[in-house]
Structure P
Amino acid sequence: MSETFTFRVLAEDGAARRGEISMPRGTVRTPAFMPVGTGGTVKAMYMDQVRALDSDIILGNTYHLMLRPGAERVARLGGLHDFARWPYPILTDSGGFQVMSLAALRKVREKGVTFRSHVDGQVFEMSPERSIEIQGLLDSDIQMQLDECVRLPAPRDEVERAMELSLRWAERCKAAFGVQPGKAMFGIVQGGVDLRLRARSASALSAMDLKGYAVGGLAVGEPQETMLEILEATCPALPANKPRYLMGVGTPDDILKSVARGIDMFDCVMPTRAGRHGLAYTRRGKVNLKNARHADDPRPLDEESDCAAARDYSRAYLHHLVKSGEALGAMLLTWNNLAYYQSLMADIRAAIEAGRLSERAAEIQDEWARGDLPAL
């Protein structure tokens with residue numbers, strides 16, 4: 001742990017980095033996957049389980065927490081760490097993506113964005129300053145700038161307008177954040193799928209000398225090849241001594257390929273959402289427990305896994321739970337999925353340290369390609 005916020009690169013393998021983010025509440029080993037705790041909970045999981053899976057940091061969502069239970073209430077109750085019983089690092093996103101995608105009747109101005117809550121229709125105003133204030137009330141360790149994330153595809157002039165506005169909002173967020181020892185504010189590179197706009201955004205944000213940088217506005221339906229092209233161009237334009245965070249990504253394959261292009265941090269609802277809908281991630285690829293072929297299968301998802309959900313429960317039982325709508329099915333499959341994701345990250349970190357990430361990635365992808373065990 002550190003009394004200040006620091007990042008150091010411990011090993012490199014091509015563009016991939018093995019590093020550590022240190023802060024007062026703990027050390028985050030990178031590349032890192034952050035389980036998504038949208039409303040102060042990683043859905044279908046106990047926080048003790050999340051920690052036991054080797055998670056160093058989780059993500060909380062400013063938009064959802066400001067609506068329920070309210071940032072001021074969380075602050076009165078000791079902050080998000082105490083409220084959720086997670087004494088380790090927390091990153092909060094700014095709420096910008098959810099405002100743009102969930103809120104009704106939103107109106108974007110220079111001052112900020114006015115929107116109606118998707119919960120009860122109440123009108124709120126989110127400015128860069130208010131976003132940072134809310135994240136401060138939540139007492140998160142890494143806070144994200146407010147940005148405007150436009151829906152793609154969109155005209156270039158609209159993407160450029162949103163990117164320039166996001167840069168001005170980043171300056172205001174930086175001023176509002178001020179100096180907070182042991183904490184950090186990250187900027188967010190925007191620009192859609194236009195490499196020139198991405199380069200301008202990365203350059204302007206780098207000049208602000210922030211503690212870290214995110215790549216936003218991806219994983220919204222564009223082909224993986226496009227995302228990777230943007231990362232190949234953007235990562236080298238960001239400071240090498242600062243962490244790089246790819247927001248909202250993604251699949252295990254996305255993570256493998258993004259690490260190889262210089263990304264250090266990830267978050268995604270995919271493993272938890274999939275678990276609640278009967279889909280398991282394993283070293284042999286995805287397994288749909290809704291499928292009738294599992295109904296009489298006594299074998300576990302993965303007999304070699306360290307996770308009890310994968311190793312100790314039969315596919316037949318998991319299939320029964322999913323088909324019956326039992327809460328335990330969602331709990332076990334979410335547990336399995338997060339265990340797999342964290343195991344993958346540990347595997348990636350070890351491969352970078354050994355200087356064989358490309359070889360290990362090929363082995364992992366080959367096992368995915370071979371697929372799940374045949375039915376009995």
Structure Q
Amino acid sequence: MRLGVSAALVGGQLYRGDVSVVDGRVEAVGLPAARGGAIAVPGLVDVQCNGYAGVDLTAVRDPDEVHAFRAALARDGVTAVAPTVITAAPDTTRNALRVLDAARPAPHGARLLGAHVEGPFLSATRPGTHPPEFLRAPDPAVFASFLTAGAVALTTLAPELDGAHALIAAALRAGVTVMAGHSDAPAADAHAGFDAGIAGATHLFNAMSGFDHRAPGLAAAALAHPGVIVTVIADGHHLAPDVLRVVTAAARGRWALITDATAAAGLGRTDGTFRLGDVELTLADGAVRNPDGTLAGSAATLVGCVRVAVAAEVDLAAALVAATATPARLLGPAHRPHPDLGVLRPGGVADVTVLDDALAVTRVLLGGEEVAR
């Protein structure tokens with residue numbers, strides 16, 4: 001089967017030519033190019049997605065809701081997602097993880113990776129939309145109870161909190177990737193956390209200490225620390241274009257796009273009310289906010305974030321890598337559904353998203369099978 005594209009993202013670069021798929025795998029790239037500007041890219045990978053198409057994952061109660069969430073994501077080009085559960089009562093978190101585990105084996109849409117548990121070990125100074133009453137000091141026993149409830153691939157914590165390093169060590173032993181976020185850490189505490197094994201920073205600049213030129217915080221440390229992957233929400237609201245350009249230049253090859261999407265995403269709406277766990281959200285003019293007006297996740301699609309990055313004059317290939325291969329690097333081996341996650345290569349599993357010349361999704365393949373649109 002030919003995909004009818006004029007170029008493909010292979011090894012982080014756009015190469016001219018069509019792509020063929022046979023028996024669920026990429027057979028060849030660089031074939032005689034089809035007319036037009038369509039490109040084939042690896043299936044998009046979102047490692048922070050709180051909900052989509054009306055489904056809030058923190059409050060999810062039925063695997064059918066998760067199936068609808070996965071199907072909607074796949075239609076929009078995402079072939080693998082780390083479902084994200086925000087801070088809530090521990091029983092609520094454990095229940096969400098159990099429902100996700102029950103839904104994971106079903107062949108419905110985007111591949112369901114291990115969960116991203118964001119909180120509750122976050123700074124009360126930088127809670128964002130996380131309910132303050134459920135924030136707590138790092139507690140390995142509580143974290144262990146989450147691991148027992150369901151598969152956890154990533155967790156976000158504040159590295160400056162007492163007990164953070166013990167929890168980082170416990171998470172790493174369990175094969176869980178640790179991210180720093182919702183943190184008021186000074187640079188020294190941030191660097192200590194990275195040295196202890198924290199792999200990245202969650203939604204850079206948002207809900208974290210920033211870039212004071214004499215007293216740098218987590219954001220500055222994450223950009224300066226070699227190897228740390230920084231995730232960014234390029235939805236047109238969370239970061240200004242100049243900041244996005246600075247991030248992509250400073251963290252070349254180690255920045256990843258995320259949506260931080262809520263139930264408001266994937267519906268084609270710009271206004272409405274939704275929930276994120278225990279918090280009521282308002283979507284107005286495309287921005288999602290909590291009752292005090294703070295940005296609270298997004299209504300973005302991941303391909304929309306690619307378009308925003310390109311509109312900010314970020315290189316197209318770099319933006320596509322940031323939505324595919326780089327977020328995939330944050331997943332430990334046990335949480336990868338196959339070794340080709342986030343990459344497109346001859347012989348690899350054919351999770352492929354086809355984009356037109358306006359960077360809109362026109363076709364999606366999961367394991368070589370066409371996703372209904």
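Bear in mind these aren't lab numbers, they're just calculated from the coordinates by the rules spelled out. The structure displayed is predicted, hence computed values, not measured ones. Cβ atoms are built from the backbone, for glycine too; each structure is taken alone.
Miscellaneous remarks
- A value of 26, 19, 11 for semi-axes √(5λ) of the Cα gyration tensor in Å, for residues 290-361 alone, calculated from one of P, Q, originates in structure Q.
- Value 17, calculated as relative contact order in percent (Cα under 8 Å, 6 or more apart), assigned to which of P, Q: P
- Computing distance in nm of label points 7 Å out along Cα→Cβ at positions 82 and 322 across structures P, Q gives 4.2 for structure P.
- Value 134, calculated as volume of the Cα convex hull per residue in Å³, assigned to which of P, Q: P
- Ranking P, Q by FRET efficiency 1/(1 + (r/R0)^6) of positions 114 and 162 (r between Cβ atoms, R0 = 30 Å, to 0.05), the structure that comes out highest: P
- Calculating FRET efficiency 1/(1 + (r/R0)^6) of positions 130 and 170 (r between Cβ atoms, R0 = 25 Å, to 0.05) for structures P, Q picks out P as the one with the greatest value.
- Parent structure of the calculated result -12500, given that helix-only ellipticity at 222 nm (-39500 (n - 2.57) for each DSSP H run of 4 or more, over all residues; to 500) is the read-out and P, Q the choices: P
- Taking distance in nm of label points 7 Å out along Cα→Cβ at positions 10 and 242 as the criterion, the top structure among P, Q is Q, with the largest value.
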